[in-house]
1. Figure out for me which of the structures P, Q the number 3.4 belongs to, where distance in nm of label points 7 Å out along Cα→Cβ at positions 170 and 322 was derived from the coordinates.
2. Could you tell me which structure in P, Q was used to calculate semi-axes √(5λ) of the Cα gyration tensor in Å, for residues 194-345 alone as 31, 23, 14?
3. Where does the value 29 come from, among P, Q, when relative contact order in percent (Cα under 8 Å, 6 or more apart) is the thing being computed?
4. Can you say which of P, Q returns 0.95 when Rg/Rh (Cα atoms, Kirkwood Rh) is computed?
5. Computing distance in nm of label points 7 Å out along Cα→Cβ at positions 18 and 74 for each of P, Q, which one ends up highest?
6. Just checking, which of P, Q has the largest value of distance in nm of label points 7 Å out along Cα→Cβ at positions 34 and 298?
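Read-outs throughout are calculated quantities, based only on the coordinates presented, and are distinct from any laboratory measurement. Quick caveat: nothing in here was measured; it's all calculated off a predicted structure. Cβ atoms are built from the backbone, for glycine too; each structure is taken alone.
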Structure P
């Protein structure tokens, strides 16, 4: 199977499954507990139907959006995800370059594997920074100041990861950073040696946003212990309000799922929220993001930019979210599978196909602009 054989999300997933050692693939592919929320995230779109209009003159289609002050050429962006150079040796460099080519935003995680500064120097498309709140308040302040100096456009505080989710696929394979593989996990690496060759023959793995605090050699701190020991479960709305004031710019909460929390985000001065359940990787049994979108938009959509992620696989999913009032949509696995399987060309192909799906869908919907997508553009069964 080659990259040119990939025509949708499922094809990219299959290509990644064939090329990656099992522990790496399952880290991307897996979710929490019984993975009910993971499955529900995409299934929820099926209960919503698009209602097209005809004879609207759609020769020219403008799919650009403005969200949190950032102009995007297409209404989907590459959400920040951790450990990208573990999946492919180019990691965030490939994703940022592909996003720049398509004029959309990309995200860098606190657990990113390329520095904020390098990516900002190379690319001028919008960049958001996925931030985790640490027990060390001085560390929080220093990391925010570093992001500001680097020129990050949007601070995106992740609020659904007070502790790590129970990802049982990783327990079965022994996936961890540093690696502590089970015999079966080690066999998977032996059966697919190309990943290991690339890992060993390219720049060493590191976490430049946290390299003084997380020891990849297994000494001071592993990734698992980072979530359980360094992140602060006592974080409150007062803490976030202070961060919003300190940042003094576009500030977004990622992981909002209730109307009440959306209203609180408005009250403390956030400029955006991402309705997200972390791709089903945290609390299994929680609502899907799409199921919560309408209620949250109706409550606060006129006062704050509402974004959603989790479960987006098709251009029609993006159109449904926009119709309910989302200002933009984030995607993770939709670019991680092609990144892991083929690097930058893979991400570019995924964005090419997604852009074509959105454009085709808008024409078939009778929409020449994103603003033409309204609540009347969808109906629920």
Structure Q
């Protein structure tokens, strides 16, 4: 009898639950995914082998819990932490989490927002689920009210102590985290990787036939003020900005075309973004200084398609051991307008160097930053067969 129960437990399908902010559930359920990297391994799990749930933030604010909404506003305002508990906390989601074997939190916003339910499950011993979070800026939260720094640290530590594993996508942020927190056994560096089945092309990457410069991205570490200054200076160059950032709306520059990004309601899809990369000579990523690994997916997508990348050199650059200046990428160490002007002037017509870096970068990304390897690494860390 005991043997049969043991075998039943072994053969029981594991239940995996992924918690996203928005924009993924419908694409996954309706099998409409193009590039898979921003689903953080979700599409790579076999539905025949696992029970899979997807939870997203509630978009209808008329259904919000006013008490939780008030708490969220306090945490956001005074601690600069992305709490949206009112968008996740309900009986339906609680039941889904309760029945899960593994819970994947896709970023800090989902981590903080699901925290009360996870703690409740642990406190009342309602679930043995392992909880994992992908880290993208947890230890780089800027605080408006400095006197609350101790409280911000307390809440971050409370979150970390509630998790089984934290997957850092940048070595810079991992090193910062290790200096702040002692739970090193929970901390893992996992090289963010892209879907190379999608981000590849059979067309020529001959940069001589391409003139445009492209910028892509939405996070707050994109330096849009510097970006606009660059575009104003190079008024004889054509720029494409793919972003939904407010600071890039309604700009009046004849040499700039602004398009919505792929997660905006009327934004570009991945196939359209792919075409823009393929039509560009250079991808530029002006960034603000931060330990967060900003620009990662954009850079890898661009490189995989043969368009070289020029990026601000920040503490948060994801892997300086793997990417070398003038070898696989171009770094800007002088992150000023003059620094960018000098570098773009130096590179734009240096087709030999651009082609060399393009080839090196494409080979590196395809060899070492494949989404399938990313998936295997995560499964190994969490001991999921």
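1. Matching structure: P.
2. P
3. Source structure: P.
4. For Rg/Rh (Cα atoms, Kirkwood Rh), the value 0.95 is produced by structure P.
5. Going through P, Q one by one, distance in nm of label points 7 Å out along Cα→Cβ at positions 18 and 74 is largest in Q.
6. Evaluating distance in nm of label points 7 Å out along Cα→Cβ at positions 34 and 298 on every structure, the highest lands on P.
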